[in-house]
Structures are given as structure tokens and as C-alpha cells.
Structure P
Amino acid sequence: MIITALIITLMLISTVYYVLETENQTMSMQTTADSYFSVAKISTRNTIISALANVSNGGDPETLTTNLEELSSMLHAHSYDAEFDLSFTPLNATPYQDGTWISWGGDGSGVSSAYATFVINVSGSSENYSSTYDTNVTTSLNVNGTYAVEGSYETVNVTCTVYDENGPTLTNRIVIFYQNQTDESWLSVDQQNNLTTVDFGNGTYDIFFTAYSQGPVNVSVQINDLRDIFVMANATCLQV
């Protein structure tokens, strides 16, 4: 996952270098610093997104720190006409640990999130500039549902809403399971269950299917958002 972020970073750095080289005579140190700040903010955000996608899909929990360290080293090594230093502090305050928060509960809500604070220093021959900022990347999922008993089976309606750090967002993958109360196994919902999904285009999805749970309907919804960040949430549907 780090590869994409680093490629984007290298492209951004190359662009900055080109501008600095072609306009070196007219650009002030403040303009140079602003250019580096812009590169750093975009690069750190892309790196956090890549790391969170990795961790939430089963990757090493230390991926965030490892990738940011690699990014910091790369930015410093490729600085031009100024010394560019990037330091970072992953958030270590409840519910975050080492910058990440993964919570996939049974209460109908799930969260995958990463958070870090950055300090950028750009030093020239006679001037120094610094900037501090926080970056948060979050994907969350809310799930609720109802069911009605229809003889030997249940008709189920599950509503899912997906959010990122800016509000409702879309997903490119939704998988749903329901629990067989007889042996407590989880069964995948597919076309054999008359599966129908309605996408409202605003982060909300209605899912309809038939189940043979032999009791209350427990569901588990798994999604990957457009950034490939994974989240899941379990919920108990209400009988209507």
C-alpha cells in the first residue's frame, strides 16, 4: 500500500523541483516553504490512507508508523534548495493506539481510523519556516435492519450508511452474512437469497434478502470504501 503513496509523493516532489528550478530567481524562501508544505500535506494524507487500507484489511498494525518513517526519510533525502524535515506523532489517546483505531462491534457500528500530528520544518540559508497540522482518515459504517417471518423463512431489510471523515461516502464492495441460530454459523447472502441492493448514491444502501435463521436475524456487513479501507459491523434486526 505504501507504493502508491510514494509514487504520488515523488511526482509531487518532481513538480516542485521543476518550479523551483525554472523560477529560482524570482521565488522567495516563503514561496519555497509553501511549496514543500503543500507536498508534505498531500503526501502524508495519501500515506495514511494507504496504511489504513493495509491495516484494516489484515496488515501489520505497525504499518502506519513504518510507512510514515519511510516517507519522512524520502522527503528529507530529496529536498532541493532547502532542508526539509518532517516529523510525526501517531495519536496515542483512547480509542487510538499507535495512530490507529479499529472497532468492529456488534452494536451496528464499525470504525476504521488513523490519526497523526505532523511538524514540517523548511530551512534555508537565512530563513526558517515551520508548520504543524493534524491528519485524520476515517471510514465508519452504521447498520440496522428489520425482518418479518414468512412461514419457514424471514424477509430481511438491512440499511447501511457509510461515512468518511468528511461525511457520507460511497463504497465499492458490500458483503453481508446472516447467522443461523441453530448452529450459530454465519451464512453468506447471495442471489439464492433473492439478494437486492439499492444504492441511493449518498452513502446509504438498502439490502433486501430472505433468510432461514430459525430465530432472530443477526447480520454482519463488511464493506470496502472507494479507498479500499475495510470496515465491518454486526447488528440484530428487529422483528416487524
Structure Q
Amino acid sequence: MKSVFGAALAAVTLGGAGVAGAQTGGALIVEGAYERPASNLAFCGPCMTLWYVGAAPGARIDFTIEEPYPSAPPVVHSVTADPFGVGIYLFKPSGQGEVRMLGSSGQTRVRPRGCVPPIAPPRECPPPPMNPVRAVEREAFSIPLDDALPAPFRVVLQQFRESPDPRWEQVMGKAVLATRPTRQARIGRTGLRPGLYRLQFLGKKKEVIAVSLVRVDPRP
């Protein structure tokens, strides 16, 4: 089994079923919000992670926040897309009113999302992703965890699903946590199908210790 963590990556566009690439348009995922029964607007969480998927590698991604909406002027927070065309922004709403969030890159703008003031107590934001990992379809690989980080309790693997509702969807039975010879997540010899994945190292209280994005390319 080989480790691919921290490998140097060339600029690539995303491909494969279920993956948003530069040609298919972008997607915005808002994590950390809470569902509201009988409402299209969720409750804002104390810290929300905005994921934009589908930019060109190294491109500028703009997250536009309007708070409170619609009276406040838009505020733009820009990030640079990673080698997989993904960018994130950690957003802590003020609780002063409705929030409107929009993601864009170049000429591509995605459907805006919204939420209303937070109802949960403050908490720490999850960490940003570690160096992205690249793997090949149906090949085993591992993702080590830095010894300086807390000990993980388990790992969770999720695949990016694009439409109609962009989201991270859990993949069962593919990733396992190992502690020897080093702390790492292992993907066995059956490997993964092509696509974009997110692997999370979680603590005993389900807190996120570390995150790594994985792109699986089709077998040559």
C-alpha cells in the first residue's frame, strides 16, 4: 500500500461521473447550517464552511456574502482554487439577520444559498483540507495523519455529488483507520471509483481533526 499524501500535483481539471469540473460549471456546498421544518431557509450555524467545487485549478473563487440580506451591500471574499478546482471559506455569521451566500469563478455563478440567524452556541471552525491526494481507480493507497495532531477515533469517507443538490455523501466500507506503523487512513485494494472524495479524521466527540481531499482518476 502506498502513501500519496503531500505529493506534488500538476494542474488538472476534474473529470469522471459525479465530479464537477471546469466544463460542467461550479457547485456550492454550505455546511454547518441547521434545517428548519417547513422552510426553504435553514438556520445559520455558528461557523459554516462554504465549499466551491468546479473551478479551474489555481483560478480565483469569489464567495459573496450579504448580511443582513437584502439591506447590506455584498462583501466578497476571494480564495484560490486548489489543484482539484476546490476552494473553501469559513464564515461566522453575526446573527443580525438573514444571510445570502453566493459562489462564483470566472463567468460561472451558482445558485445562492441562504440562512437565518444562528441558534447554536459558538464552536470552533473545522480545519481546512490538508494537501490534496491523487489516486488511481481500484488501487490501494493511504493518507497519513500528522503526529502533532490529536489521536483520531475513526475516519469518514465521502464522495462529492453534484446535482440536483450538491453535497458530500458518505461512502461506507472503503476507508479504515490504522495506527501502525503510523496513524493513517487506508483505502484497500478494491480502491475507489473515479471522482472527488473527502476524508475526515474524527475525534471521539465527532470533532474534525483533519480533512483531506482525494481525486481518483480512471485507470489508464
Structure R
Amino acid sequence: MLLDFSGSLTDTEFDKYINMFRNSVLANMTFDDEITLIPIDKASETKSEIIGKYNFNAKDLSARNNKNRYDLFTKEETLKKSIDSLKDTLFQSNIYNMRKARQNFSSLTDIIASTNEATHYLQSTGKRKILFIFSDMIQESSDINVLKIDSFDQIDKRLEGLEHSDLIPDLKDVIVFVSGATAKTNQRYRIHKEFWQRFFKRAGSNIYDYGYNNSDRIETALYEIRHKKL
């Protein structure tokens, strides 16, 4: 999952992304899932790092509990309580600490570099894969700035330039879900959306959903990918 750290986001908007992540992604994790969280900012390529990584299947969460509590709860109930508590706090402090530590890189947004970074983690698993991107999707980097794309006709030329620079990632069989996408005008929003649709198509993927306040559809996306309906 990619999380926008750019300075253009207000604290209120950033908190909204975190709440969507916790309530729609983490709340729907199962023992068959693993998740890696990657920041998006100016230094997504030059100073790439991850916020955190967690494999739910590799952890014996029942060991986190006080055994005496089994007198009050069944093992299943206690395990569920432990999981719910973990999901509510997982990554929380790391997200805010890293945002503060990387504030010098918040002037621009390099979604493409973060997407390329994500391929290392997506390709390391044989499971079905979904790439969540919580961002306004306004790419601003030295390679490309979507705010300077003024028409649909310019999109393919810009994408060809990215291909020439080997910046189109390999996302074959990866489902993409974008939440938080916005723009100042309807036309600008449509150009950005079309750019990303073509970008991910060239990457061998497709966008399941692209919108601003669409996190309520994440649970359905996860259900469909788990049951191989996508």
C-alpha cells in the first residue's frame, strides 16, 4: 500500500487517509494476508524506505495474551480481541513518526517511484495482490508532472517517455485501488484519471476503483480478490 506524505495534504486530509486505511484495509485483514506500507513523497526513489511490513499468517497472535484471561474468555474470543487491538494500532506511530522525519521531502509527490518500489514486495508473494494508493494522485516529479498535461492527446506521449526511462513498473495481475484522488476542476480530474488508467494498463494491471471518498468499497474489493472474482 502507498500512502501520500506530500506537503500539499493538510493534517486533516492526512488523518482522513489514516482512518480510511485503518477502518477499510486493516479492519478487513485475515490470517492469509500480508501488508507492506510505503510512503509517497519527493524522495520516493532516492531515499526509498517502508513504513512497515506485517505478515498476519506468520504471527501466533494468541501468544500475545495473558493465559490467565482464558478463564474469562475462550481462546477464540481472546484471539479475536488481540487481533482487533493489533489492527487498530498497527503502523500508527510509525506513520506519524516517519511523516515528521521525511518532512523535508514533502514538497513534491512521486507516486511512480513509490509504485516501482512496491513491485519488490508484490513480486515476492505468490498470493493474489492488490495495490492500495491513498493519494490525491497529483504526480509532481522531475520525470513527469500531471499538472502540465493539458489534454488527453498528450498522455500517451508522456507515458512513452516514462517507458523510455524504464519507469513503467511490472504490475501484471495486480489489482489497483485508488482512494483520495482529487483535482481543482472536473476536466483536470478526468485528465489525471485517464493518465493513471493508461499508466497502469501499460504496467499490465488495471484500476478496480478510482475516487476520492470511496473507501467504503474496499471491503468488497478484498472479498472479490480473495474469492477470485477479479
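The numbers here are math on the coordinates, done by the rules we state, and not lab data. Predicted model, so just to flag it, every value in this text is computed and none were measured. Cβ atoms are built from the backbone, for glycine too; each structure is taken alone.
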Out of P, Q, R, which one gives 0.75 for FRET efficiency 1/(1 + (r/R0)^6) of positions 121 and 177 (r between Cβ atoms, R0 = 35 Å, to 0.05) as computed from the coordinates?
Q
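Which of P, Q, R yields 23.1 for mean count of other Cβ atoms within 10 Å over residues 129-136, as computed? Don't skip to the answer; put the middle values down first.
Details: P: 13.9; Q: 19.4; R: 23.1.
Structure R accounts for this read-out.
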